[in-house]
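Chemist: Once you scroll down, you'll see the structures, which are given as structure tokens.
Quick note: the coordinates plus some simple rules give every number you see, no bench work behind them. Here the structure is a predicted model, which means the values were calculated and not measured. Cβ atoms are built from the backbone, for glycine too; each structure is taken alone.
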Structure 1
Amino acid sequence: MTKTDRFTLEIIGSSLVSAAEETFAAFGRTSKSPVIYEVLDYACGITDAKGRLIAQANGVPGFLGILDIAVKDALKKFGPEGFEDGDIIAMNIPHTHGTHLNDVTLIMPVFYKRKLLAFSANKGHWSEVGGMHFGSWTSDATEIYQEGLQFPAVKLYSKGKENKDLFDLIRWNVRTPDMTLGDMEAQAASLRVGNRRIVELCEKYGLSAVEEYMDWGIQQGRIIAKKKLEELPHGRWEVEDTIDDDGLSDNPIPVKAAVEISDDKFLVDLTGSGPQARGSINSPYPATLCAAKAIMKAVIDPHAPVNEGNFELLQLIAPEGSIFNPKYPAPTSTYWEAMSSVTDIVWKALAPHMPDKLTAGHFLSVCATIVGGIDDKTKQPFAIVEPQAGGWGAGLNKDGESGLVCSGDGETFIMSNEVIEVRQPIRVEQYSLNIEDGCGHGMFRGGFGLVKDYRILNSEASFTGSFGRSVYPCWGMEGGQKGTANYFVIMKQGQEPRKARKVAAEIMKKGDLVRLRTGAGGGYGNPLKRDVQRVAWDVKNEYISKPDAERIYGVVFKEGSTEPDVDATAKLRAR
């Protein structure tokens, strides 16, 4: 029973979500770097005074499940009594509350009549936090100290006043101080928006009603999650897969998962996965937990509002010292290579039992890139930091989507080519579907990856890239073929083109080109059972050639036409 009526509680809940969404809009609208205002590489949410998530805006899934962890970590350090009105805390330690050092969480306590009520929190990718290479995250780090500044829950603002010493420390340790500090202040300003909206709710409905909603909403989240779990297939399933390498060598890393679903449990056991990597692909435990939350949410109810109650039945086992729970000071700057594998391997285990909810595998990797340097004309730093989009897997009665960002990056976008060319000394010479490398064929085919060419127009620029699923492409379902590989090709003048999957701060000269090629999704079902008209449509639209249509799908076309020869096709498929 609740003291406040159900209608009012629902209104308060929706208002808190709106507050988080307004925080999200304010951050993006006032930021200074394209990775925020174009890519939207950030997330915003609200927790209660205990650090329990109560509302969030749509944002990067790999950030949303970590905001509450960061707030709880700050509470451990300061205690509820250690916060004052106007404080803003900066945090980015991967092993206790984060992902990699570029992803900085800011949290702001919300007081109403001197009582600590909630926290407004957000997490955004700073284009620079120092470290050994331009852009900070890198594929060749061997310890976290090489990856940039670490903020172990420090007060960026105290009672509303900026910590000038900390501001100066950041300014002198990053290569893009205007961009980094501009994003930081935009991030802080957006938290104040969330703070005001929560206070306004208290003034409208009363403190007790808002506090009552927080407990009630979390309880409702748990009830809904339990009900949805009861409707899912129950059992225990085990699966294995492989990560391309350890970040520094060609040695692959095995990953394993046992997934168990019952009425009151969603268990993800990663025991048996490889040890922590020498390179920076490690997924810190908070990121691993977030990845498990993402796939659990996908199968129980992807559309319901999110709060801590949704995940109370999640149990995660990730042994310390493994690729999914590395010990400090392991590097984590390209953490997505392992973090994404958590979601994917659970996905792979569940997909055969939930074909109406989950497709075949997708290109998976963030395929993140940095192109940056000092602009010859302005003498100012420039940087493009972005994910790349690729192909998603086919599913029951559907082809896969082409050109979408991976599951871990969710709400992010690739940068506008026009924005790149106007603001950076770079020309985008090609942006197209990756038809040449093909797709995962099947009764339903996987979506296609993309091709993107960056031509360097500056005298010099550095390029960093980390593409996973290059050696071991994604998986198909029910007889469908695997997807295709992610990779890039570096083309320097006077040199042979070089194919690669990881590069750290490669120096590019004027006229050099890097070609990014993302993979296709896996196929679903036997290719010989694909509808003839679907094959004909792909041929007409030049997604597949006539010879390949005949070789892969057993579809024969009339001479000089894109119309299928029904009789010849039937004979060929009958062989």
Structure 2
Amino acid sequence: MTADHNTNPDVDVVVIGAGFSGLYAVHRLHNVEGLNVLAFEASDTVGGTWNYNRYPGARCDTEGYYYCYSFDRELLQEWEWTGKYPEQAELLAYLEHVASRYDLRRHIRFNTRVAAARYDAPTSRWIITTDAGQTVTARYFVTGVGHLSIARYIPEIEGMADYAGEWQHSSRWPREGIDLTGKRVGVIGTGSSGVQMIPVLAKQAEHVTVFQRTPQYSIPARHETATPAFFAEVKRHYDEIWAACRQSAGGFPWQHNGISALEVSEAERLATYERLWQEGGIKFAFGSYKDLSINIAANQTVSDFIRAKISQVVDDPETLASLLPTDHPFMSRRTIVDTEYFETYNRDNVALVDLRKTPVVRMTKRGIETTAGEVGLDLIVFATGFDAVTGPFFNIDIEGRDGLKLTQAWAGGPQAYLGLQTVGFPNMFMITGPTSATGNLPLNAELHVDWIADCIAQLDEAGAESIEPSDQAQQEWMREVARMSERSMISRADSWFNGANIPGKAHGHLFYLGHFGRYRTTVTDTARDGYRGFVLSPRREQPTA
């Protein structure tokens, strides 16, 4: 009997990843549902994104007290967050605590990368092959591969092989750290990672040169607004906080004010922006007016406000002109939260290279040459992001029914239903997969894992063999995803939200950009309605040897 026709799978469920998604999947599917679960993690520990991204200054840009698990009240009460936006080490410690508290590590094979996953139609089993050549069969295949950790992007620059210094990607920073004393550091990229690390590097290195392609809107974090009294109040009201998160537009414990930015006077509007600016964080973007992300005229008011704030901080006129984002609106790219980012450009040891004016020509033995000349560098940091969302899937050779490769199915951009499944890949579930909602990702991951666990239980109860979306349901959902994307500010800029950051990558709609609360209702209603939009296949006799 071959592995392809094993009537008794090795496990019920294989999970990929041991970050927020994978850990909760292991807990819910094994500890709660009693299924035989095996997870694979390429690293030597848990943490996912918060294990890989260890660069100086790495921290969450969502407040920690709701960027966490909500499923266990005791866990919520026992964990003490030390700050408003937890740093990488604290988030990793939190996830390590979760793994220990629920005894999850014994179900995880570390230092093991999944190389291939193939659906075997005769047995309705997934055959999982690791990079060591080991094979495991499972009834269900669940991916918790994350968005921004595995598939790092390093641009091809002429002369990279000639460079004699050290270079690092932000997501693979050495665990032991790097002594930057006396070093000239170049940072390529000013997305979220670059914005977080540049102020920290500037305090450690002799000199930092920032190579900027796209200027950014960024909101100050205001760490001082989270006090011990604040966290004590949070713990007293966690039930109300999570109820608000589940019903809100972004999975956060607050909503917009319900009115248009164009319906109030300029004085009232500016007062609202100023109040939220002083409070700090992403609430500034999502907690004011209802139409900032969909109405360009309304958005203009907040974009102008942020540009004025940047102008008040940066001293040098030429540097300021390069830092002001004028070719795209606020919220058309990922919303960034910073700690003294713009203030850093007033330091004597920080220089900005505007790649729109003086693009990179090549890397040399000594550093980077632009059209304005050579910049000598001892360390080059690529803060250039990731082949986000779909990239981690494409790192695995995934084959569905009738030999269909996932790379073929998604050649023109990802196709999925509710971010949970994709046509042609029965019993493959994705946690926060393509076309799922954005916003508070741990909360969205809990939504998906709970749905998947309930679905597996219902399949067993109904005697069903497999589940996958109908082609019609997937097409209808993709049209809705496209509609919501095209009406949002995201459609007005190229970024990793649509795949434009990766040369040659098909542009597509990676996320559902609508209201999280309504998305959550849609997802739960499909199950309540007998898995509307999905096709359940009845159980059949298994082949014998």
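Chemist: If volume of the Cα convex hull per residue in Å³, for residues 301-388 alone is computed to be 141, which of 1, 2 is the source?
Modeler: 2
Chemist: As an exercise: mean count of other Cβ atoms within 10 Å over residues 429-436, calculated from one structure in 1, 2, equals 26.2. Which structure is it?
Modeler: Answer for the origin of the read-out: 2.
Chemist: Name the one structure among 1, 2 that distance in nm of label points 7 Å out along Cα→Cβ at positions 133 and 485 of 1.9 was derived from.
Modeler: 1
Chemist: Given a computed value of 22.0, 60 for Rg and Dmax of the Cα atoms in Å, for residues 117-292 alone, which structure among 1, 2 does it belong to?
Modeler: 1
Chemist: Tell me which of 1, 2 gives 3.0 when you compute distance in nm of label points 7 Å out along Cα→Cβ at positions 197 and 229.
Modeler: 1
Chemist: Another question about this same structure. For which of 1, 2 does relative contact order in percent (Cα under 8 Å, 6 or more apart), calculated from the coordinates, equal 19?
Modeler: Numbers: 1: 13; 2: 19.
The read-out was computed on structure 2.
Chemist: From 1, 2, which structure was FRET efficiency 1/(1 + (r/R0)^6) of positions 237 and 317 (r between Cβ atoms, R0 = 35 Å, to 0.05) = 1.00 calculated on?
Modeler: 1
Chemist: Work out the source of 15.0 here, i.e. which of 1, 2 gives that when mean count of other Cβ atoms within 10 Å over residues 69-76 is computed. Don't jump to the answer; show the numbers that get you there.
Modeler: Details: 1: 22.4; 2: 15.0.
Going label by label, the one that fits is 2.
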